[in-house]
Structures are given as structure tokens and as C-alpha cells.
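Read through the structures below before going on.
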Structure 1
Amino acid sequence: MKTRFACCLIAGAWLAAGAAPDTAEAPVGALNVKVDARVELISIIYRLAGNPEYSQGRVPAYLKELNRHFGLAQSHPAVLLARKLRQTRGVSYDAPMSLAVHLKDAQSLELRTPLEPWPAGLDSRWRPDELELFLEHARQFARDTKFERFWQAHQSLYEQTEARARQLVESEGHLDWFDRFFGARPGARFHLAPALVNGGSCYGPKFQQGQQEELYCILGVWSCDAEGQPQFTREALPTIIHEFCHSYVNPVIYAHTAELEPAGTNLFAQVQSQMRRMAYGNWTTMMHESVVRAAVVRYLQATEGEAAAERQIKQEIDRGFVWMRELAELLARYETEREKHRDLAAFMPEIIRFFTRTAEKQKAERGGLLSIALRQDEFAQAPGIRN
């Protein structure tokens with residue numbers, strides 16, 4: 001009787017920890033900080049599949065125990081399918097995490113919403129038949145590898161990680177900025193999920209059902225203290241804001257794909273080598289990142305001042321977003337015209353015009369430089385001229 005009762009307590013804790021966030025009682029705008037069993041399980045599968053972005057963990061003891069516990073599962077059907085989906089359909093980076101937040105829990109791995117119509121927050125690199133097969137294999141993976149046992153064995157680590165992440169955001173974060181900047185988002189709730197497998201890779205998926213939205217920052221853990229325990233410094237704050245911004249920016253960009261495509265393809269052609277180094281493989285991702293990063297500049301301006309915003313602008317220009325200063329200035333104008341533009345969606349015509357002008361300017365400058373280069377080449381080839 002005693003043993004059975006203890007097992008029931010463990011099972012209950014597993015179900016509670018692995019379940020999708022209970023948003024029914026959480027106040028709108030509240031922050032939920034929780035190491036998420038769904039995120040850890042899917043991340044482990046993709047780590048075993050060899051995805052570089054899921055192989056950057058920085059918590060030494062945790063990774064050592066993870067490798068020991070799951071190391072013999074590299075040929076599991078779930079892992080092999082994850083590897084295949086990455087190679088054939090590009091299911092990698094944020095796509096696995098978008099699936100994780102659409103699952104009820106880490107035990108049943110059942111979807112929280114039908115696939116018809118396709119959920120707005122679920123990455124389109126998934127296909128219904130492949131997704132269902134992956135989940136079938138993932139359920140078997142969890143059973144075969146005793147993922148529940150691993151999860152329960154690390155509860156103290158998860159709780160300490162949660163407490164440290166929560167302390168940072170509650171003491172120094174300013175989540176009230178989102179409503180002020182983007183416009184009120186009724187039904188939105190923030191979920192910060194420290195991901196101990198992911199190292200420096202972070203993601204901003206969302207789950208939406210009716211008027212209720214769960215906005216996620218899946219925050220990779222890339223820093224530890226002297227004892228090897230996860231720690232979160234002020235340097236993590238821009239990343240947290242960045243990932244939450246994706247839930248606001250991405251849908252607005254997608255809604256204007258046709259208008260943005262000419263400028264986007266033109267600009268991407270100019271900076272694609274830098275974008276691809278950051279795993280931004282197309283113009284739409286570049287557009288998402290541009291506006292998100294400019295919004296982070298405005299957040300820093302509002303919460304830390306001019307110097308912090310300027311540092312961020314210079315960093316983004318170095319990364320290839322050469323239009324960052326002008327785009328941040330445009331968003332500053334948006335902030336001063338809120339009576340005219342109630343939210344970012346209402347301001348999109350101005351953003352579209354900005355990117356169109358920027359692309360035309362860059363094209364003209366390239367044409368001028370090419371003309372100079374051709375004239376120099378002709379001069380160098382003239383009779384009597386030698387290098």
C-alpha cells in the first residue's frame with residue numbers, strides 16, 4: 001500500500017510537470033517559468049539525431065548524465081526519423097520546438113489542437129502524416145528510454161534553474177513593455193522555458209487556441225556558475241525579449257508576404273552569406289529577425305537608455321542587418337504616433353515602404369559601385385597600362 005501510494009505521487013508529479021501549461025487560472029500577462037518536459041524530450045531526440053543546434057548544451061553534469069541515460073538510443077526509430085526529417089524537409093531549429101508547445105504533455109504526446117485547419121503556431125515544415133509518425137515513434141522513445149525516470153531524477157536541478165530564471169525576469173525584466181509597444185494582446189500569457197539541452201539556441205514559438213495565446217521564450221542555458229549550475233545574467237534579457245517579440249512580429253510579417261517579397265528577396269541576396277551563418281535561410285526569416293531586433297533596440301532604449309540601444313544597433317549592423325539604425329528610428333516614430341497606429345499591424349504600410357526604399361537604395365548603390373569597378377577594369381586593360 002505504501003509503495004503504491006508513493007508511485008502514485010511520482011506519477012502525479014510527472015503528469016503535472018509534463019503537462020501543457022495550465023493557463024485557465026493564470027492572469028493575462030503573467031509570467032510562467034518552468035523547465036518543460038515536452039521541450040526537454042523533443043530536444044533530446046533531436047540532439048541524438050545530430051542536429052548541431054540541439055548539441056550545444058553547457059550544463060556539464062546534466063549532459064554527462066543525459067549521454068549515459070540516452071546514449072544507446074541513437075538508432076531508435078524516433079531519432080532516425082528526426083534525422084531524416086531534418087535532411088529531407090529541414091525540420092530543425094524552431095520547427096521541433098513549435099511542435100513541443102502544441103503537445104498536451106510529455107507522456108501522451110497528443111496534440112492539443114486538430115491539424116485541420118493547420119495551427120497558426122505550428123511550423124509548416126511539418127507534414128501531417130510525418131508528424132503523426134514522429135509522435136508515434138517519440139512515444140515509444142519515451143517508454144523505451146524511461147524518459148520519466150530521467151525527468152524525475154533531475155527535479156532539483158530543474159527547480160533551481162526555474163528559480164534563477166524567474167528571479168532575473170521578475171527583478172529586471174519589463175514585460176509590461178510589450179502591451180505598450182505592440183498594443184494590448186488580450187488573452188496572452190508569457191511562458192519562459194529554460195532548455196538545458198539547447199545551449200545558445202533559443203526559440204520563440206507560440207500556441208493559440210481561440211482568444212487564448214501562450215507566448216514562449218524557450219531559453220537555451222548557455223552559462224553556469226562555478227559549481228556548474230545554470231545561471232542567468234542581465235546579458236540574457238535581450239534574448240528573452242527577442243524570443244517573446246517573435247510571437248508579435250512573425251504573424252504581421254506573414255500577413256504581408258506579397259508586399260514584402262520584392263524588397264525582401266533583393267535585400268537577402270545582398271546579405272545572404274551573413275544570414276546563412278546565423279541559419280536564416282530565406283528572406284522571410286530575415287524580415288522577421290529585422291523587425292524583432294529593431295523592437296529589441298526600442299526595448300533597450302525604453303528600459304536601459306541610449307547607450308544600451310546604441311550598442312545593440314552596432315551589434316546588429318555587424319551581423320548583417322545594415323539597415324538596423326534606420327529601422328529602429330522608424331519604430332521610434334511608430335511609438336510617437338500611437339493614436340494613428342494602434343498596433344504594429346496598423347503600422348505595417350510604413351514598414352513595407354521602408355524596406356522597399358532600402359532595397360532600391362541598396363540596388364542603386366551596388367549599381368554605382370559596379371560601374372566604377374568596370375571603368376577601373378577598362379582603364380587597367382588600356383594599352384601601356386601595367387599593374
Structure 2
Amino acid sequence: MIDFQIVNGGQTTASIHYAVRKSQLDVSHATIQMKLTVVPNPQIVQELVPKISLFANSQNKINTADFAANGVFHRDLERLSRSVWAPGVSGLDRGSHWYYERSRGSYADDRARNSTPAARREWDSQNPRHQKFTKTDLAKSENCWVGLPQFVCLGAEKNFTIYAERVGSESTAGIDLLLYKHIVARLLFFRTAEKLFGTLDLVALRAQSVAYAVSWLVHHSGWRLPLDKIWEAQNVPTSLCDALKVVLAAAHKHFSKMEGNPTEHAKRETCWLKFLEKELPLPENWKRSLAPNSYRDETPADTGMALRWEALRRRYRDDPRTLGELEILANRRWIASRREEPVAHYVREDWNRLVAIKGMGLKKIQQLIDLLSAVPE
């Protein structure tokens with residue numbers, strides 16, 4: 001058997017494991033009824049297995065993020081997180097792992113495999129809890145990196161769904177050692193912003209302020225945050241922390257001055273673009289810590305478009321209007337021959353199917369995205 005997985009049998013498996021390992025019981029005569037699903041076509045495994053899990057677990061709450069764990073990207077990230085040692089913070093430190101919890105609960109399971117207190121203490125020192133990160137943690141920092149904080153403000157699960165649509169669950173590309181280090185550095189920068197927010201005299205709107213501040217600083221740095229230095233030092237330079245504080249305060253003020261519910265405004269692209277245009281009085285030395293080269297090319301050029309498309313798909317999912325009607329509202333023009341077509345004809349397609357439509361191309365897709373984004377909500 002290849003890639004053998006247990007679906008909806010976790011409690012049974014854990015009970016048997018406990019009986020054998022902890023209680024030293026003989027389970028050789030125990031029998032368990034099971035159903036074996038054989039998937040002969042490996043091309044449909046990624047699509048079929050999550051659906052089996054979804055429909056076989058109707059008695060428990062299932063998180064969307066749990067179904068995106070089997071892609072090459074996530075497996076590679078998990079493998080590297082177990083084998084790559086982060087540099088020690090001090091000269092006496094031997095380093096530790098940034099533990100990527102690809103499967104929910106794996107951190108606790110791996111820790112429990114150490115049977116003695118001494119072994120658990122050793123494992124804890126190598127895999128500190130504050131360096132554990134989940135798929136939703138990953139989606140937050142990565143979506144902020146590509147300038148999409150409005151999706152982060154949708155909440156952990158919705159944000160991950162958008163992230164996974166392009167670069168998570170369906171990605172066939174793995175990651176190498178350098179990209180892994182940069183992913184961790186971006187996560188460390190995001191978490192630093194969260195901690196810095198707590199040092200400021202600000203009330204509420206933490207998640208929104210952090211997402212907007214991180215994306216603003218990344219954009220205005222030209223994607224030149226010193227990711228290699230952050231990885232090596234395992235912290236963010238002081239000058240960048242000072243800059244982050246200024247942007248965090250500005251983001252919080254941006255939301256506090258709004259009428260209505262600021263958490264809802266934060267989910268809109270127009271709100272983000274308005275903040276992005278702000279000129280902020282940053283410390284003079286903040287750019288001295290930046291890297292000489294941009295790291296923007298680490299993310300596929302069309303990733304941002306794909307993420308925006310996924311958000312628009314949800315917005316227009318049940319919209320009966322034609323493209324021509326939307327053109328009038330947005331005061332924009334797209335393709336004259338397609339004005340009578342309903343917008344639902346396009347938004348029913350995910351990103352991969354959209355780019356495969358004959359005659360589309362990235363330029364026309366970008367124009368379509370701009371048109372739909374310009375329609376007043």
C-alpha cells in the first residue's frame with residue numbers, strides 16, 4: 001500500500017495504541033470492521049481523499065484547512081521543519097526546529113511519543129511551542145507578503161481557503177531549503193508585529209492592524225525585508241521594529257476613524273488600497289536594514305491575481321447580472337462581445353480553469369478582475 005491513510009478512525013487507533021503501549025494489553029484477538037477505499041488513479045487522490053474525510057466525519061466539526069494537508073508543498077514544508085535547525089539565539093544555544101503542524105494535533109502526538117520526562121524535555125527544547133505554526137498561521141504571513149491583508153481580515157479559515165486555492169492544496173511544486181528559511185523569516189516578522197502591537201497603547205483591532213501594517217511595510221520596502229538576516233538572527237532588526245510600531249499605530253488609527261464596523265471595512269480591497277497610499281513618517285534609518293535585492297519573485301507573479309479572483313468568486317457567486325450591467329456600474333469596459341454573458345459564467349471557474357479558457361490570458365483576466373473589483377458593493 002502507498003500513502004495509507006486512516007479516515008474517521010483516529011479514536012479507535014489511539015485506543016489500541018494506548019492499550020498496547022500504556023496498559024500492556026494483548027489485542028491480538030480484537031477485530032475491527034473497516035472499509036477499504038482503493039484509489040487506482042493517482043491523479044485524483046488530492047481531490048478524492050479530502051472529500052472522503054469530509055463526508056465520513058459528519059459528527060465532528062471539520063476545518064477547511066485540514067483538507068489541504070496532502071499537497072507536495074505542505075509535505076515538503078513539514079519535512080524541512082523537522083530536519084532544518086534554526087540558528088541558536090545565543091552562542092550557547094544549539095538551535096531548534098520551527099515545527100510545522102501539517103496535520104492538526106501532530107505536535108501533541110509527536111511530543112507524546114517520548115515516554116519519559118527527560119525525553120519530553122529534550123524534545124521540547126528542540127521543538128519549542130512558540131515556534132510551532134499551523135497552516136492558518138502560514139496563510140496569514142504569506143498573504144500579507146503578497147499584499148493581500150484584506151483576505152487575512154476575513155478570518156483564519158476563509159483566509160486559508162483563499163491561500164490554498166493557488167499555492168497550498170493544489171500546488172504541485174515543492175519548496176527548497178532557501179524558500180523554507182524565507183517562509184519562516186516572514187512568519188517571524190508577522191509574529192513580531194503581533195508582539196509589538198501589544199506594547200503600544202492601542203485598544204482592539206489587533207488582527208486588522210497587524211495585517212495591514214505588515215503588508216504596508218513589505219510593499220514600501222520593495223519586498224526587500226532582510227529575510228536571510230532575520231533567519232540567521234532569529235529576530236527582526238531594531239530599526240524595522242521601530243518602523244513597524246509607526247505603521248501599526250497608523251493602521252489602528254485608519255480603522256478607528258471609520259464609520260460603521262471597521263472589521264467589515266478591513267475585508268474590502270478599497271479599504272486596503274486607501275491605506276496603502278498613505279505616506280507615513282517612518283524613522284530615517286529604517287531602510288538601512290533592508291536587503292539589497294527584492295524577494296518578490298519568490299511568489300509566482302500570478303498568485304496575487306489568483307487570490308483576488310477567489311475572493312471575487314465568493315462575492316459574485318449568486319449574482320444574476322451580466323458583464324455589461326457591471327461595466328455600467330464600474331464605469332469600465334472589458335470585452336464588447338461578452339457584455340451579454342452573465343458574470344456567473346466566469347466566477348464558477350476556479351483559477352486553474354479560468355486561465356485555461358481559450359483566448360483569456362493574464363492581461364484579460366487582470367482587466368476582468370479590475371472590472372469586478374470596481375463595482376460598488
Structure 3
Amino acid sequence: MEFGGDAIGFLKKIENIEFKEAIEILAERAGITLPKIELGEEEQKKVILKEKVLEVNKVAAEYFHNNLYTSNAKQAQEYVKKRKLDNNTLKKFQIGYSGNFDDLYKELKRSGFNDEEIYESRLVIKSSSGMPNDAFKKRLMFPIKDVKDRVIAFGGRALDDAKPKYVNSPDTICYNKGRNLYALNIAKKTEKDFLIMVEGYMDAVSLHQRGIDNAVASLGTALTEAQGRLLKRYKSKIIIGYDSDAAGQGATMRGLEILQNLGYDIRILQLEGAKDPDEFVVKYGSGKFELYLKNAISLVEFKVKNLKQNLDLSQANDKIKFLNEACKILLKTQNKFEKEVYIEKISDTYKISKEAIYGEINKLEYANSKGEKVLDRQSYANKPQIKRH
């Protein structure tokens with residue numbers, strides 16, 4: 001069986017992997033055994049260096065984690081206690097604490113790594129004087145693992161007023177932040193039929209500790225198409241649980257468009273009484289969080305709800321503007337029954353007659369089709385009505 005070059009190139013780009021790994025993944029999916037693949041000299045060197053960097057990351061994660069339990073990590077210990085993280089969670093996510101100056105560099109040298117391998121990991125950088133300098137200092141460390149459970153990068157949270165609050169690994173030979181997701185290596189094993197997308201490491205960790213085992217986090221960026229495709233390998237239903245602040249809502253909208261284009265069943269979590277999932281689940285518990293998950297709203301409902309944020313629906317002009325924009329959203333809904341349900345709900349919720357909604361949709365469809373009427377009030381009158389319960 002042969003694999004097309006385009007398929008291999010696509011997989012290399014999406015998964016951030018080398019040629020050999022792409023071939024192995026495609027072969028595994030096809031259920032065939034591969035002969036030994038001979039690589040060119042440069043390709044072979046890159047594969048070897050990548051494996052070495054992965055080993056560096058593994059040793060670093062173990063070092064950071066062990067360091068969390070030493071007398072040098074009092075501040076970090078107080079922080080995890082304050083955030084109510086238990087020991088099982090600390091070990092499950094291999095959360096750790098970075099030291100000072102060149103502590104990690106010395107540990108990596110003791111472990112037998114050379115400078116090329118260490119600097120390639122970006123865990124150590126050269127100071128202005130040319131001396132090795134740890135990239136993460138006095139921070140709570142979150143190892144980032146790929147779906148094969150390999151440590152590919154790190155996130156570090158400041159424990160004082162240091163800025164920025166979070167420092168994340170830059171892209172490396174084995175890591176691209178736009179193509180990976182935090183905690184997916186654990187969440188992919190869930191028996192639930194959906195995944196929860198949250199913003200931060202602590203959101204994901206806190207949910208997992210309380211039995212919500214299907215949470216993953218984006219890595220300091222708005223959701224990318226590559227991340228969306230990665231998620232699609234495991235689940236086709238996603239609940240977005242970003243922070244309730246303006247930045248979080250903006251990230252939600254960008255992520256929704258990407259997931260919608262990829263064909264996901266999307267829901268949006270609407271939490272009350274907390275700024276993010278971590279705060280909510282600590283404050284109210286997993287039971288109440290699960291109830292909110294069940295009541296997560298659809299993409300259409302979320303977009304319509306967002307429309308009224310800067311409008312006063314008691315004012316005629318604002319209500320007309322709301323109706324017009326809401327109908328533009330409904331116009332994009334392809335499923336006719338689904339559209340009927342949303343029209344019924346919007347009519348009940350915002351006290352707008354269904355006739356007015358259908359009339360506005362008809363006007364928009366007429367304009368879009370350059371004169372060809374697709375839906376009119378007469379056809380609405382002949383439609384079987386949805387019964388209210």
C-alpha cells in the first residue's frame with residue numbers, strides 16, 4: 001500500500017512530526033506493517049536531535065516535580081495548598097517547581113546531555129555574557145505532554161508579582177503551541193462523548209481533580225485549526241468553557257468559528273458566580289458544574305445572546321437592530337427543523353412574534369438570492385407549528 005506525498009506532508013504539518021512518524025501513523029491507521037525506512041543524513045540528524053530534546057524535557061519534568069517537595073519550594077507548596085491541589089493531582093500532571101539561576105542546566109549536564117541538546121530544548125538560554133541561564137526561575141511548572149505522553153514543553157506560573165504571570169516554552173524542534181493541547185493525553189481516555197475546552201492550565205487541572213476527566217486547555221493562544229483537527233481525532237462534540245471576561249469571550253468567538261467550519265457539535269458553557277471553571281468548581285463542586293455542562297447552549301443561542309449585550313431591547317430601534325442581526329445568524333442554519341426550534345425559542349425569550357422573525361429571514365433570503373423568494377409568510381402559515389410544552 002502506498003501513501004500519497006500530500007497526505008504525508010499534511011500530517012507532518014498538522015501533527016508537527018517528522019517524515020518517519022507521519023509514515024508510521026498512516027501505516028498504523030491502514031493496519032499494515034512497514035519495512036525499515038531509510039532516512040537521509042540531515043533527516044536522520046534531526047530525528048536524533050528531536051529524540052534527545054524529548055529526553056531533556058523528560059529529565060527536566062522529573063527534576064521540577066521532585067523539586068516541588070524540597071525545602072527550597074516553600075512558596076510553591078503554599079500556592080498549591082491555596083489552590084487546593086492534592087498530591088495525586090500533582091503527581092498525575094507532574095506539576096513541579098523551577099529553581100534559580102542555572103540549577104536546571106547543572107542537573108541536565110549531570111544527566112549527560114551536551115550543550116546543543118540543552119539549548120535546543122529552550123529550557124536554558126545564554127545570558128548576555130554567554131553563560132547558561134535557566135529560562136524558568138522560581139515558577140510553578142506545568143509539563144505539556146503530547147498524545148503519546150511525551151513531555152514536549154512547559155508552562156511556568158509566577159508565584160509572586162513577577163511579570164508576565166505565565167511564561168510558556170517557545171516553539172522548538174518537538175513543540176508547536178498551535179498544534180498541541182494541554183491535558184489531551186489524559187482527556188483522550190475519557191468515556192464521555194465530548195471534550196471541554198478551557199483556557200488555562202489550572203482550569204484543566206482543577207476539573208480533572210474533581211472527576212471532570214474530559215477537560216483540555218489551549219496553550220496561551222486562540223484556538224487554531226490544527227488544534228481543532230487534533231481534537232477531532234478523539235471527539236466530535238466540544239463544550240467551550242473559556243473565562244467570562246472580555247478576552248475570554250473574544251477567544252470563544254474565534255474558537256467557535258474554527259470548530260464550526262470543522263463540523264463540530266459545539267456548545268458553550270455559561271457559568272454564573274465565578275470568573276472561570278477553576279474558581280467555579282472549587283467554589284460550588286463538580287455536581288453543580290455538571291449541571292451547567294448539561295445546560296450549555298448552542299452556537300446559535302450564544303451568538304444571539306451576545307447580540308443584546310450593547311442593546312436596550314425596550315427601545316424600538318435597538319429591538320429592530322437585534323431582530324435583523326439575529327435573523328442573519330438564523331439564515332446560516334442549514335437544518336430546517338433546527339431553524340424552527342431556534343425561531344420558537346427566540347420568539348418566546350425576546351417577545352418577538354414568529355411572523356416578524358420569518359418576515360425578516362424572508363427579506364434577507366430574498367436579497368441574498370437576488371430576487372428569488374425562498375421563504376415567505378404564506379409558507380410559514382402553512383407550516384406545522386411546534387407545540388409548546
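Numbers for the structure displayed
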| item | result |
| --- | --- |
| Structure from which 38, 31, 18 was derived, semi-axes √(5λ) of the Cα gyration tensor in Å, options 1, 2, 3 | 2 |
| When relative contact order in percent (Cα under 8 Å, 6 or more apart) is computed for each of 1, 2, 3, the largest belongs to | 1 |
| Structure responsible for 19, 46, 31, 4, with P(r) over Cα pairs in 10 Å bins from 0, in percent, for residues 114-185 alone calculated and labels 1, 2, 3 on offer | 3 |
| Comparison of 1, 2, 3 by distance in nm of label points 7 Å out along Cα→Cβ at positions 146 and 242 - largest value held by | 1 |
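Any read-out appearing in this document is the output of simple, stated calculations on the displayed coordinates, not a laboratory observation. All values derive from a computational prediction rather than experimental measurement. Cβ atoms are built from the backbone, for glycine too; each structure is taken alone.
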